[in-house]
Structure 1
């Protein structure tokens with residue numbers, strides 16, 4: 001008698017909110033089959049149906065019915081949403097072996113090669129490659145990746161940085177700030193065979209080989225105020241072409257506005273004839289970014305746009321076709337220009353450089369003891 005009473009399941013009594021929720025879930029078409037099945041188990045259990053009868057009606061085992069009945073009694077509705085956590089496999093690597101793999105990855109290199117691979121580390125440590133992969137993923141180690149960097153050796157780095165960033169963050173009154181740059185050696189490439197178009201579950205294709213049909217150089221001036229670009233394609237990148245482009249900027253902007261041009265340290269921009277032209281046009285002012293810091297020129301950012309969206313994946317049968325495509329892109333861009341906004345201050349940039357130097361563990365000194373940035 002006592003044994004039969006101990007097998008009687010604990011009754012389930014639902015609140016009004018729980019009844020409404022279970023009723024809605026039992027007729028839902030968006031829930032998974034497993035979730036609907038759990039709801040049916042609890043709904044039948046509240047009606048006093050025996051576990052074995054529920055199991056027979058739903059074509060499942062009686063222990064499954066008992067499991068979800070107990071889960072509901074313990075956690076209520078939240079207990080039906082996901083499976084109970086199961087004990088995982090006991091890690092096969094000891095903490096000492098894990099530490100050995102991490103230390104070897106960080107502080108050693110294999111013989112005759114530059115970096116560890118999953119398989120070479122697995123052989124060296126006597127473990128499986130999947131164990132090494134887990135350790136690297138857990139500690140966010142990526143021996144196959146490397147990032148490049150370059151510290152500027154410009155002795156006037158800070159002076160030039162303040163000059164350029166100051167123009168971005170606090171442009172002068174009655175003047176325009178333009179980021180001027182050249183994208184040279186743009187090739188008119190024609191694919192040897194037509195590629196396949198993109199379709200579902202497959203990206204478009206393009207042959208790796210191509211025919212060359214000439215080159216051009218794109219001179220561009222990004223106007224920070226409205227995001228428009230003054231551009232022109234020329235066959236070469238000399239001081240003659242740069243002066244020609246300056247004349248075009250002069251013609252396409254209001255004569256009463258000052259022109260502050262941010263340029264890099266390419267020799268063409270410092271040519272004596274360019275300097276003479278600038279002196280004869282006093283509204284023009286050239287501002288040079290620090291050496292090896294071309295990213296300070298927002299014109300580089302715009303060049304990435306045209307390269308990604310129009311040039312790199314294009315196919316051009318002649319140089320004139322390439323030039324026409326660039327001019328068409330310029331026209332469309334200027335109809336709906338995008339303004340690039342500079343946000344970093346001089347202090348933010350110097351703080352990042354200081355962290356970089358600290359990480360390198362070296363202090364770069366100039367020939368006269370000046371810090372190199």
Structure 2
């Protein structure tokens with residue numbers, strides 16, 4: 001495909017390429033983010049294309065059931081699925097194609113060292129046009145689950161990048177190890193406002209076939225070890241006798257060993273306190289899970305930022321988060337939610353405190369705090385750090 005053919009001269013202030021996951025890839029929030037960012041750039045009058053993956057992960061490295069969504073492609077975005085993450089010949093080809101486009105700006109996502117060789121090679125080819133500015137949005141620099149080669153791959157990736165955006169102070173600190181002299185700006189993760197508007201709790205629970213009088217806490221997103229679902233299950237055991245109407249809604253696909261969680265649930269004897277929806281949650285279903293909940297719990301062992309937090313802000317759902325990484329910085333304690341330590345007793349204590357306080361206590365703060373997390377601020381940060 002000739003990707004230069006879609007560029008219309010003179011129709012936008014800047015020609016921008018977003019390099020990262022997009023439809024039909026699911027991307028675990030990254031694809032959704034990239035598509036929403038593209039729309040934000042377009043709203044500012046810029047011309048945008050997304051260059052995504054034809055192969056993002058080989059199947060043996062992908063822990064879920066499918067890398068692809070069945071949802072309809074966004075009609076208003078230009079998306080090219082071109083990058084093969086494991087084919088070096090492809091990296092050179094794609095890099096040369098983008099170089100010839102001469103975009104003013106390439107915004108590249110970096111979330112996993114596995115992508116370092118692929119994206120780093122593409123960026124090196126692009127830089128040869130001596131025109132394009134490269135800004136990286138770094139989700140993670142040091143991964144949650146480290147592997148051999150991570151540092152080498154990350155160092156290779158960061159070299160051709162001109163400047164960085166991070167969405168947590170923790171990632172900004174991590175980045176100093178690899179790129180101490182490159183401009184870096186922290187800007188919080190914008191709201192995911194593309195999943196529809198807030199609906200009533202009763203309507204959401206009716207849609208999900210969940211009892212309306214239960215106290216519902218939500219664990220949302222891919223299930224991985226660092227996210228601490230096992231800690232939360234231990235908390236439910238602590239609360240089991242004193243809070244018989246409490247239910248934990250687990251909504252998300254296993255990216256970890258499902259068997260170990262099932263064995264833990266059986267051992268704890270908490271089956272009746274759980275509502276298991278452990279399949280991939282399509283975009284058009286997200287609002288029902290958020291709006292059906294009284295509170296969202298993020299019991300992470302480690303974290304940088306979380307895509308669940310901006311979802312909670314958008315739907316104005318209070319949060320209980322653990323005091324790790326950058327989570328607590330985005331959740332003012334006793335205002336939009338509560339801060340727990342990453343252990344079962346502390347999380348259980350905060351769940352009790354939340355229901356004693358009542359969710360209405362948190363709503364005014366949520367409505368006010370969410371104003372900080374606009375997509376226009378993300379666009380402004382990217383454009384200000386780029387030196388055109």
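Couple of notes before you dig in:
- Value -13000, calculated as helix-only ellipticity at 222 nm (-39500 (n - 2.57) for each DSSP H run of 4 or more, over all residues; to 500), assigned to which of 1, 2: 1
- For the structures shown (1, 2), mean count of other Cβ atoms within 10 Å over residues 184-191 is largest in 2.
- Of the structures 1, 2, the one that 3.8 was derived from, the read-out being distance in nm of label points 7 Å out along Cα→Cβ at positions 128 and 312: 1
- Which entry (1, 2) yields the derived value 113, 52, 51 for Cα extents along the principal axes in Å: 1
A short reminder: the numbers here are calculations on the coordinates, not readings from a lab. Being a predicted model, the structure only gives us computed values, none of them experimental. Cβ atoms are built from the backbone, for glycine too; each structure is taken alone.
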